[in-house]
Structure P
Amino acid sequence: MEETSVFEKFELQLDHAAKDFLKETAKWAYFLSILGYVGIGFLLIFAVFAGTLFSALGSGFGGIGGSSFGFIMGFVYFAMAAIYFFPVYYLNKFASNAKRAFRDNDSEALTTSFQYLKSHYKFIGIFVLILLSLYGLILVFAILGGLLGR
């Protein structure tokens, strides 16, 4: 009886339809990553001008806001842009490598593209878990605050 190695490679064949689907997916992923970079740019621009904007709004509404609130909001928008950068970067790298893989018939580039796609979804999944945990904590504290505030 012949044993097979755990490290043995196997060939996965993609038919023409699967290749076309992947090529189209790469094009849309590239388009979405470009839109993501534009969105990050807008977030960074808003982060830079948040101090001025919130200072002007604060003086117009009786002092709410102010420069410290503007600084905090600028920091929040900068943090949002930094967090948003990673999934957009991974999506862009997936698309670029996938397009190159089909253009040059390069299996290694296709493998790299899938590695970036995995990283993209892993980041999104972890981020969603963190957000759901925060929402759960907020809900618990809101319920406790409502019960104890009676």
Structure Q
Amino acid sequence: MLDLNVFRHLAEELIPFNKWLGVKALHLARGHVTLSIPWREELIGDPIRQALHGGLISTLADTAGGLCVWTEIENPSLSRVSTVDLRVDYLRPGRREMLIGDATTVRVGAKLGWADVRLYHPSAASELVATARGVYALKTPKQPHRDA
């Protein structure tokens, strides 16, 4: 059975970088994850335009996509998910407000999983800041051999 509270704890508390960024899980379900990062002055990447750093946008896309794929794995506590490829299309500058990453699983196979992510601000959800597609490697530790 899928315990979504484990994923919430992982996303918000167990990964130090996520915790420092202030990542919050707004919605967790099998195959659908919505995460947010609150606005902070340190997240500016362009001081002239006061726009969010592109690395922050890609970080949220990657985190949401990977977690989303992880929710689809049969035994998530025994598995690991790592990024193979992440493509981000930046559509407009991120503003001085919370950033939301909404991820949906596209497909999960035996060794790879794919997720689509939409990134936006809550004040204008229809105005996407970026879109992303992540590909994630799925690894389950090998079970020890039993001698017969």
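What follows draws every value from the coordinates through simple rules; no lab data is involved. These numbers were taken from a predicted model, which means no experiment stands behind them. Cβ atoms are built from the backbone, for glycine too; each structure is taken alone.
Observations, loosely collected:
- With distance in nm of label points 7 Å out along Cα→Cβ at positions 79 and 111 derived as 4.0, matching label from P, Q: P
- Winner on distance in nm of label points 7 Å out along Cα→Cβ at positions 103 and 135 once structures P, Q are ranked, highest first: P
- Answer label among P, Q for the case where helix-only ellipticity at 222 nm (-39500 (n - 2.57) for each DSSP H run of 4 or more, over all residues; to 500), calculated from the coordinates, equals -5500: Q
- When semi-axes √(5λ) of the Cα gyration tensor in Å is computed for each of P, Q, the one that comes out at 45, 24, 11 is P.
- Looking across P, Q, the calculation of distance in nm of label points 7 Å out along Cα→Cβ at positions 55 and 95 that yields 3.8 traces back to P.
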